[in-house]
Structure I
Amino acid sequence: MRKASREMDADFALEVLDKAPYVTVSFTRPDGTPYGVPLSLARTDEKTFYFHCALEGEKLDCIKENPEVCLSAVSRCTPTVGPKDGSFTLQYRSAIAVGKAEVVNNDEEKIEGLRAICLRFLPHHMDAFDASIERSLSRTAVVRITLAEPPTGKRKQYDKNGDEMKWKRME
């Protein structure tokens, strides 16, 4: 990281990944070219994320050939004028992580992953969850991403006095 003064810890990075409206997952295609796609991920512990997709397609082709992935998320991005020097800048909160993606083949774990996704994005509609599972589990792929190491976070933020909050400083 070029500006270590903006580095944040793994807990901060997990919070960013949890709050981001989507997480871009970067894969490697079978021909070696990159493929990144924004996905709706849900986390079940400090290193496990799930997403769902169709039973066939480019994401699954990538995972089959090379399961290593990179997660990238931004939960805040606010263009601003630097309060002390008038520079054009951004206040942001971001995170990055690397891991291994695997297609889940066990129905119990598939349901666990789908439940986590529904609880994150549609918590007020869990009454329809069981019927949805019954209707679509057989035609839905669930992918588990297991982080290879703790994620890293980065932040640029000013305090109420206009001073940049350096290295893990929180208000």
Structure II
Amino acid sequence: MAARRPEPMQVVKQRRDAALRAVAGGVPYIQFLGIAFDRRGDELTAVLNFDADKHIGNPLLPAIHGGVTAAFLEVTTIISLSWSYLWQDIESGAITLSDLEAGRLPRLPKTIDFTVDYLRSGLPRDAYARARISRAGRRYASVQAEAWQDNRDRPFAQATGHFVMPRTDD
């Protein structure tokens, strides 16, 4: 029996990008805030594209509103957790482009609790965030995230969240 030929890299990239668009695109608040995701392999970086009308809390400072910061970190953790949860199915082809176009994806994890540490003011410019999954089981996950602007070594906020994972039969 002949070995199966690997898929062309363009097809794999298209499926990965479509999966990320489907996961993040299913949440209108992500588009409202202007959050985008930069994908490099299985690693995601969230980008909060600065918009003074939506993100500034106190125009006298000006600084990114704490609620926007918290939402940015929570979105980063949920989408990163979902992405890691779906990665095997995306890579194996169990999730196809037609599934993604039809919107057939598992549900997003549900937040149990979410704690944000505000380390300094978020300046009026683009912000970036990455999440690190501490524990991910079938029912429960724990995720940490940090947000920075110009220098990754100087985060302006960090967060820890705990989530209920969606059931596989949903």
Where does the value 2.5 come from, among I, II, when distance in nm of label points 7 Å out along Cα→Cβ at positions 40 and 56 is the thing being computed?
I
Hey, helix-only ellipticity at 222 nm (-39500 (n - 2.57) for each DSSP H run of 4 or more, over all residues; to 500) derived from one of I, II reads -7000; which structure?
I
Work out distance in nm of label points 7 Å out along Cα→Cβ at positions 88 and 144 for each of structures I, II, then name the structure with the largest result.
I
If Cα Rg over 2.2 N^0.38 Å is computed to be 1.18, which of I, II is the source?
I
Which of the displayed structures (I, II) returns the greatest value of distance in nm of label points 7 Å out along Cα→Cβ at positions 128 and 152 on calculation?
I
Please state which of the structures I, II yields 32 when relative contact order in percent (Cα under 8 Å, 6 or more apart) is computed from it.
I
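No lab work stands behind these numbers, since they all come straight from the coordinates. Since the structure is predicted, the reported quantities are computational estimates derived from the model, not experimental observations. Cβ atoms are built from the backbone, for glycine too; each structure is taken alone.
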